[in-house]
Every structure is written in C-alpha cells, then in structure tokens.
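Enquirer: Just below sit the structures, each encoded as structure tokens.
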Structure P
Amino acid sequence: MTAMENTHQPALLRPTRSIAFRLIAAVLTVELLSAVLVILLSLGYERHTHFHAFDVMLRGRADSVLGAVQDAEDAGDNVMLDRRDLRLPSDDLFAVWDQRGKLLGSSTNWQGVMPAYDPQAPAGFSHLALAGRRFRLLRERGSRIIDPGDPGGGILRRVVVVYGMPTEHVWHAIRGAVEFYAAGSLLLLLVTGPLIAWLLHRGLLPLRQLATLASHVSADSWEFHPPPSARATRELAPLTQALESVLARLERAFVQQRTFVSDAAHELKTAVAVAKSSLQLVALKPRTTAEYHSGLERSLADVARLEDLVAKMLTLARVEGAPAPDAPASCSLAQTLPQIAAELAGLAELRRVRIQLPNPATGSATVALTTEDASLLVSNLLLNALQHSPPGSAVALQLRTNNTSVELAIEDHGEGISPEALPHVFDRFYRGDPSRARSTGGAGLGLAICRAIVEKASGSIQISSEIGHGATVTVRLPRA
C-alpha cells in the first residue's frame, strides 16, 4: 500500500472516555457540592445560634446597666448611674443618658465612640468598628420613678442605655464549628471516594465481561455466551438480548451468504460445464452444416440458461440489498394479476392450463410493494404453478382483503410437494423434488426471490401441499 493510499485509511481511534471515571467524577462532584452546601448551612445555623445567644447576653448586660440607674437624691429629683454593683468586662462599651441628654456615665473606653446624644435614634441592635475591632451595640430606652411614695405617684425619669460587646469570640466560635463540619466533610470525602471508585468498578464488572466476550466474536467464531451477571442486571439485560439477537442474525446472514456463494459457484460451474461440453462435442470431429447448426442451437440454449441463472441471482441480490425507498411503495395487486396472466397466457396455452383470475369486485388490494416487485412476485409464483400443473388443469388465483392486509393465494393441481421438501422450498437453489428439476427450466431461485420480496415488505409467504393434490402458495402483505 502506498503512502497516498495510507492517507485514505480511517484512523483507529482509541477510546478516551471511561464510564467508570465519569461516574466516579460525577459522584465525587455531587459529594463535594453536598459538602460545600453542608458548610454553608452550618455557617448560617451557627451564626444564627451564636448571635442569638450573644444578643440575649447583650440585652442582659444592658439591663444590668439600666438597673444601676438610681435616684440622685438631689433637689432636682435627677437620676444617677451607680457603678458600685456593676461587674462588667473591661472590653464592653456602655453609656447612659437622661431624658435631657445629660451623660450619666459611661465605660472608660467609651470616649469618642458615639456622637452626641440623639433622642430620635431608634432602639435596637447595630454594629460598630472601633480600632480594628467590631462591636455589636444595643440601644434601649428605660425609665425610673423618683419618690414613688409621693401622693402623685412619683416623678418619671426616662433614660437611654447604649451597650456594646466585641464579636471576636462569637466569630471564633462560629469558625470553629464550621471548620469542624468542613474537616468532617473532607474526611468523609476522602474515605468514601476510594470506596465509591471500588464499588463502581465492581458494579461495572458485568459490562466489562460482556464487552470482553463480545470482542471474541468474529466471522469464524460466533460463540457468544454472555455472563449470568449481565443477564441478571436490569440495565444490561436489554443490551445482552440485543447483542445475542444481532449476532444470531449476523451469523445467519454470514452462513446464508457463504451458502449462497457456494451454491452459486456450483450452479455456474455446472452451467458453464454444460455449455463447454456442447461446444466440445461440436468441435470433436468434422460436422455437416445441419450438425453445426444443431450444435450451435444447443450451445445457445445452454448460454440462455446460464444467462437466466445470472439474471435471477442479480434479481435476488437487488431485492435483498436494495435500500428502503424514500417514499412508501404502493401498487394494486388487483391490477397486477391480469397483467401477469396476460403475459403468461402463451405458456398456459402451450401447457393447456387455464388461469382463473379473481373476481374484479375484490377491490384495489393496494399493497406496500413497488410495481416491479409486485410483478416479479406474481410472475414467479404463477410461472411456478404453471410449470407444475398437468395438462387440462387450472391454476386459481384468489385475492382477499381486510382493513390491514391483502392475501393472495395461487393454487395448482399438480403433483404436490413431499413433506420432507416442503420446509426447504424457499431455500436458494433448492430442488429437492425431482419434478422441480432443470427440466422445468428452474434454477431454484424463483421462490427464494418471492420470499425476499415479501419479507422486505413485512409480509409472510407459505406453501401448503399434499402429494397428488397440488400446492397452494399464500402471500399476506400489509395494505399500503
């Protein structure tokens, strides 16, 4: 093979994708995404839980500061902040104002933290960044009653408390919890990853075994016994059955092809040998003009039989190998039968056999065949019936239709077919019945062509016969 020829050879592509790898990657990706989701959920949960507890503590400390606001015992009935019982962390911030905006007291680290007192500022939680640290502040309003024993019920004094706590330890606790969840998820991923890979490889073992056994099938070895594990696996059972069915059909096709080639070679060899012997007989010795003329006629007859054999072989190859037409085929058997009967009327008259056509009222009987295939089917069947009908008999053609199919029956009253030969009459080159020998002009391909035409149209063909009472060929075809 030249370099130019090599360039036209298709490159053998090595498989680069692995189902096992893709499944493992998919499972691990899902696990990784699940771990990330767990971490995010744990972050939200821990943040909510810790800050809820933090806010409860912050409110409690603010209430402690509010409780330290006491009567100043002065002439103006003012309030004051009593620090004696306050035990607060040094990192906390707080400040207390009275209703006139006077600062009653604050923590030592409060200076410069907040702006001037704003009576319109809303109560609630807020955040504050101070010297690189973050604080969570609570602003709440309270009140104290001065001299509640007075006749008027005492004097009401309102105060505002702002209390802040650093949030570093809260975020530290949250990070610790999230890190625990992240470490647990990573550990789980590291442990389950190899386990999943092993389980997937083990689960795909029946598929690998099936592929290995299928790779051993060749044109010389058709043995294929799928492993029981593949049959027992729900996902692989259809593939196993499909492989068995395909290989069985391929084996039958190969065997059929080899048989056809062998039989065709034998038939052609015989026909060529007969033609050669006729010519050799003429050339064996000097002949008269009449003898040469007779010898040439015999040779022409032998060549005609050879030509007919080759034509039938080509017809069978065309019928079996022709691709499906783009548009659905359609023709009427009710119109085809009279045409073929007219073409074979001369042979029928020569053999003194009557052809009985069906009632024209049968209908169109449109079937899913091309006109060429329908004519070939009917002509082969009718010719076969005429060749095996005794003089004075009749060949009856019957046509029946229903909503889904058309049935054609061709009945002769010849010698019939033996039960031993009946299962093989559609085989190529089969001439088991001595009456169906070359003396009738047959090559054993006519019925094989008929079967190929009918099966290509998804129909059925069968022969029923009884020795001495003729034979009936029944063809069922789907309506077009």
Structure Q
Amino acid sequence: MPVENLASIAVEEAVKLGSSYAEFRFEEIRTENLEVSDGKPGLLSSNLSAGFGVRVLADYAWGFAASNTVSEESVVRAARQAVEIARTSARINEFRVKLAAASTAVDKYATPYEIDPFSVSMTEKIEYLKLLDSLMSKQDQVNSTNSFMNFRRVSKYFLSSEGSKIEQELLQSGAGASCGVTRSRHDRSERSFPSSSGQYKTKGYELIAELNFEDNLGRIAEQAVALSSAKDSPSGTYDIVLSADQTSLQIHESIGHALELDRVFGSERNFSGTSFALPEHLDKLQYGSSIINVTADSTIEGGLATWGYDDEGVKAQPRDLISNGMLVGYLSNRETAARIGRSSTGAGMADGWWNPPIVRITNVCLKPGDASFDDLISGIDDGIYMETVDSWSIDDNRENFQLGCEIGWEIKGGKLGAMVKRPAYSSNTLDFWRSCDGIGNESLWDIWGTPNCGKGQPSQNGRTAQGASPCRFRNIKVGS
C-alpha cells in the first residue's frame, strides 16, 4: 500500500481514538561514509534505513510510536500505542501541551544539486581521498593523515490531522582532511581543512571540488610541521580575531544552544543543561554589541539545516534571534512557541523516523559586517589571530566557556607575526559578544555545517549550521 494511504490510516486512527492532533512522518535514509587514513582505506560503509513515526496529542500530552515495518497493521498499531502513551503521560505531566498555530501546506521540496554523490563510484571517491593523502604526505615529518567523505539522502513524507501533506528530499554532502606530526606521546601538532570537522552542506558531489583541497592541503601540512616547533600561545588579556570556522563554533555553543527554547524552559537540564537567556529577557537583554545581528534561517542555500519544512510541517523562513545586539527571538517548535505567545521558528527536527522532533539549532547566522581581513588585523596593536577549532568547554547554563584552536599567530602593530600553537580563550557569553567590534564582510562569510550535535533523552544527533565570517573581540582572556 502506498505510504500516502498508510499515513491517512494512521492519522485517522489516532483522531478516532480521541487525539486532538496527529501526524505521520515516513523517512527513507541513505548514507555513505568513506575514509582514507595514512594512505589506506579505513571506514567504508553504505546504509539504507526506512520507517515511520506517529506522534499524537491527546489529553494535552504527547505520545509517539515508530516502526520499520511499513504496513497497514503496523501503522494502526503505532497510532494506538502513541495515543496510549499520551494518555499515560497526561497523568503525570506538569504542563498541558498546547500548540502555536501554523499554516497548513500541501507542498514538495528538494535540495538543489548538480551531481548526485550516490552516482559517483566508490572507487573514484577512494582514489580522490588517496590523492588528498598524498598531498599531505609530501611533508616528510607528517606521520599521520586522514581524509573522509560523507553523503546522506533523506526522503520524507509528512501528513498531519490539520491537513498538511509535505514531501521532501534532502541531500547532504561533507568532506574534510587532516594531518599531524607526532614526536612523542605528549608532543603532537595537527592541522585540519577546511575545519576540524570538515565542511558539510546541502549540496551534491560538486561540494568536493568547491572545497578546493588541492590548493590548500600542502599549506596545511607545512603548518602542521611548523607547529611542532612553534612557541606556546602567550597568556594574558588580548584583543583577538577568530577565523570564520572558529566563530561558527562560538555561535553554535553560546548563541545557538543558549536560545533553544526547550532548553530555556528546562527540558534539557538532566542532559545538556539549561540557559541564562530566560523569557523575561526577551526584547530587553543586550546580548552583544550593536553590530551583532543573528538570524535563524533554514532557507539559506547550502546550509546543512536548509529544508522546505521542519518535522512539524512549519515552513522554513528567516527569523531574527538577535537584532542590533538585542535578544529578540528563540529557536522554537510549536509547543515551546505557544508558551511565549509566538509562532514557531521552524526548529522542530527529529533524528530519523524513530525519534519525535525536538527543538534543534537550524542555520543560525551572524550577518556579515563590512571589514576586510586586513581591517580586522590592522585594528589590533598587540593580540592573537586564532584559527580552526581544537577544543571547547561551556558550562551548563551557556554562560562561561573556554575554547581552543589548532593554530594562531601573534598580531603586532596591526600585522600578523609569529606562529603560536594551541591558543585558547575564555570569557562569559554576554561579555564576549558585547566586546565584538569588527565582523568580516560578505566575501569572508560562509555557512559552516555541524554534523554531530547531540541533544535529547534518548540522545538524538542533529545536523546544524552556523553562518559566520572572521570577527574581532576586545580584551579577552587568552592562554595556551
């Protein structure tokens, strides 16, 4: 029986049993992972998964059930289980779940792409990764190398009792490379490109050529060697400039997660923490300097969190989170948005058909400024430029953090100076963003994909993105 018919059966069964709202979501997920380490193929995998989930709202509580057996009997059983779970949950829930209004949609969406990565042979991909390995291995002292590709296609069908019928096909591609020099157990330097986790976008195989590995991996290998003899980063209070990929992580950790509205209300307290950005601060809290403007936008071309609709059927659209430094919005789904009297920002996403949607970081983007890279550097007399994520730590309330980078350079008299290894910086979220007085222009801006964001109980992996360009921050605590 076609999935569309099964979806109608499931939703009708849930409504017949008394659900005030019901939705059916079918997903077919195909993934491919390839890796070459030290010149030899490593992880090679190809997977296909398909199934459905039924979520209902009954007695003002959620119920969810899922199965990989796609049949009439199975969808009816799942609908009944979901209603039973909802009614059981209603007996102990502290809050009655209500949903913010959302427009119904009958629509289709597909990721635009040029080359289907699944049409490219495994052999061709492995040979290309071996080429990347050879480019890094030309430096004699480099004694470890790694390169990878990752591809994912998700086909979805969504039906709700409110009348939405949405088909989507999302295509995601990713790749990256790294190399290291290990001299002893405690003496290792590593460089990565284009970031420490690679780069991921909603694109086809054309992304691989766009990343321009061939013109960059020789430089990366040279830096890995040079780092092994570079001096440690100085410690003290300095003006700093962060690379775009490092700024991306900073946005993810201290803005994205802090503004997930379910976390604000405490639903992540037992797993990944809470947030200082409480609803009473909305439209009142000066989150950053006046040049800080951040939007959540799942319509941006290439963003890893770009789609037509979220997993609650809410249409993707740009929404302001921070405007001229002021907190003006949250990442929300229909449930959390209703609690503050606003509409959903379309951030309700699930990790696969076997999970219900929860609030996730989407494409959270810091709007570009007007500074060139030279402008950012020349505005500092004594400071540090830091590049490529190496480590991160932030407290449960998303306030105090310490982040480290693979590499840095001193800034002396407005010019880049000596290379330093493992620079790190620490601050408080509000103090940090309020200290920003320079943002790179549009030519330096990119949307950086994060393929491994963990959240939820049971844990779900999210694929998110952050738009960023290099930024300058004043009077920041720096250490090695």
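Enquirer: From P, Q, which structure was distance in nm of label points 7 Å out along Cα→Cβ at positions 166 and 206 = 6.4 calculated on?
Expert: P
Enquirer: One of P, Q was used to calculate relative contact order in percent (Cα under 8 Å, 6 or more apart), giving 16; which?
Expert: It traces back to Q.
Enquirer: Of the structures labelled P, Q, one was used to calculate log10 I(q)/I(0) by the Debye sum over Cα atoms at q = 0.08 Å⁻¹, giving -0.51. Name it.
Expert: Q
Enquirer: -5500 is what came out when helix-only ellipticity at 222 nm (-39500 (n - 2.57) for each DSSP H run of 4 or more, over all residues; to 500) was calculated for one structure; which of P, Q is it?
Expert: Q
Computed from the coordinates by the stated procedures, all read-outs in this text should not be read as laboratory data. Quantities reported herein were computed from a predicted structural model and do not represent experimental measurements. Cβ atoms are built from the backbone, for glycine too; each structure is taken alone.
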